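Some structures are shown below for you to check.
Rule-based calculations on the coordinates, nothing more; no lab input. Just so it is clear, the model here is predicted, and its values are computed rather than measured. Cβ atoms are built from the backbone, for glycine too; each structure is taken alone.
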Structure I
Amino acid sequence: MSIWQKVFLLFAGVLLISSTIFLAQSYFSYQQVKSASDQCYDQGGFPKVVKSGFELKVFECNFHDKTDE
């Protein structure tokens, strides 16, 4: 096996591992927001979500009080 084949295989392996980690973070970030939002909707609220990258910065469950109208 030549040096270029080894370099290519190493690069492909690193790319595959990096992609897997990125996809896992993305999936779990989505699941976190979805779960919190669903719980908020179940309680009759409206979620406010602020994310930065994969991190959930702000989550608020706002309730609209009909007596304020």
Structure II
Amino acid sequence: MKNLNIVLSAVTALLGLLVGIAPYTFAKVCTMPKMHCHAVTAPTVLVFGILIFLISAFQLVTLWKKR
């Protein structure tokens, strides 16, 4: 069960990175700087993606040490 938690934490960390880069790469937002999708949504998604990555990485390290 511990190995499964480690794998799931690693997958979640990778998905957090994908969420963070999504608006700038494969799921582009509009290019007009004053539009809500460009000015608010893209940076918010980036911040939440980084937050997901950091929490998952911390959990991964914690689980790895308890192993």
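Worth a mention:
- Parent structure of the calculated result 21, given that relative contact order in percent (Cα under 8 Å, 6 or more apart) is the read-out and I, II the choices: I
- Taking Rg/Rh (Cα atoms, Kirkwood Rh) as the criterion, the highest value among I, II goes to I.
- Value -23500, calculated as helix-only ellipticity at 222 nm (-39500 (n - 2.57) for each DSSP H run of 4 or more, over all residues; to 500), assigned to which of I, II: II
- Parent structure of the calculated result 4.5, given that distance in nm of label points 7 Å out along Cα→Cβ at positions 9 and 57 is the read-out and I, II the choices: I
- Structure with the greatest value (metric distance in nm of label points 7 Å out along Cα→Cβ at positions 1 and 17, set I, II): II
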